[in-house]
Structure 1
Amino acid sequence: MLDREGFRPNVGIILLNQRNQVFWGKRLRTHSWQFPQGGIDRGESPEQAMFRELHEEVGLMPEHVRIVARTRDWLRYEVPDRFIRRDARGFYKGQKQIWFLLQMVVADHHLNLRATDHPEFDAWRWNDYWVPLDVVVEFKREVYDMALTELARFLPRQESRNRFLRTGTSRHGENHQVPREQHQD
């Protein structure tokens, strides 16, 4: 399903862990890393497609994540001819994507790259949000940068894990730190 300009509707997923690190999947049998993404089927909303792709590519269910934000408009990238099937050349230009920023609300062991018979990734890792994009196939880098930039303002605030709230002075003039209550994770 292509639009009039030759772009296929698609969703992109920036998946965060509790430390605001992003999920990177290594494309099957390549050295290229990317965010989960996939096409929007006829009759599907972008949100429905995102949840379907989330399960197909990383094995997560809707209850395993919370939607933090999404891009306002479609972000587009063109695919170079050498990556386009011959029978699609001249018609297909690339992808237009709605990007979702999601936060996992479950532990990493819920991730499953083999949730379907057609895995997209053969490895995964967590990276800093602003990881250099040189590991992403070149023609997707600009749209990744646009999505990360637009969605960065919605990053959840990090809860302070500092156990020591203030510094005090003992009666002997020594500095000491006063621990706060321990958090249960």
Structure 2
Amino acid sequence: MNCAIELSKIIVTKQRNQNKRLEREKLKESIKRSKDYRNDLQRKINTLVRSIDEGCKCISIDCNETTHMEAGHFRAVGAGIGSPIRFNLLNIFLECKSCNKFKGSKYSYYDGLIETFGNDIFQVIHDLPTIWKELKLNIEELKEASKNATECLKFVKAFKSDKQLPLNNSDRISLRVQVNELMGIYK
């Protein structure tokens, strides 16, 4: 009899905790602003970039550091011409923390893109702001893009499953183009 009482107490406690967790999640969701959804999406995009470029060197200085690699934007995320392409995977490559944080010389990123992918791909990347001059996503579109990003990560992992890492440069660009299409942001 005591076992049944203890079990029912445990079940009730678990249910209460689950209800509290759901209430907290609902509250968090209700106070989120557009900026919060953009930041959530950016984190997922950065994870995609790190997954695609896993095992690659920093695009800016060709260093072998592997523990502190980040998703570095060619065109900065802040206000200006980089903002509309902040989620475009062709604008984001693996970069060591030092280069990404301090952005020493923008030309080292230029040189890294040209050396790694060639002039033709560099020109496509360089010209992205002329193609995408404006990007306005409402909260529902940001939520959808975030959901798509989660699915894209599964796609990237499946793509990489039978490949030797790091991916070759052609696969890295091809995968970025495919993921951009699957994300549905840049149509």
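Rule-based calculations on the coordinates, nothing more; no lab input. Computed from a predicted model, the values in this text were never measured in an experiment. Cβ atoms are built from the backbone, for glycine too; each structure is taken alone.
For structures 1, 2, calculate mean count of other Cβ atoms within 10 Å over residues 133-140 and state which one comes out highest. Let's see the in-between values first.
Values: 1: 15.0; 2: 10.5.
Once mean count of other Cβ atoms within 10 Å over residues 133-140 is tallied for 1, 2, the winner is 1.
Of the structures labelled 1, 2, which one yields -20000 when helix-only ellipticity at 222 nm (-39500 (n - 2.57) for each DSSP H run of 4 or more, over all residues; to 500) is computed from its coordinates? Numbers along the way, then the final one.
Working: 1: -4000; 2: -20000.
Of the options listed, only 2 reproduces it.
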Suppose you compute Rg and Dmax of the Cα atoms in Å, for residues 53-148 alone for every structure in 1, 2: which one lands on 14.0, 40?
2
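A value of 2.8 was computed for distance in nm of label points 7 Å out along Cα→Cβ at positions 5 and 21; which of 1, 2 is the source structure?
Working: 1: 3.7; 2: 2.8.
Answer for the origin of the read-out: 2.
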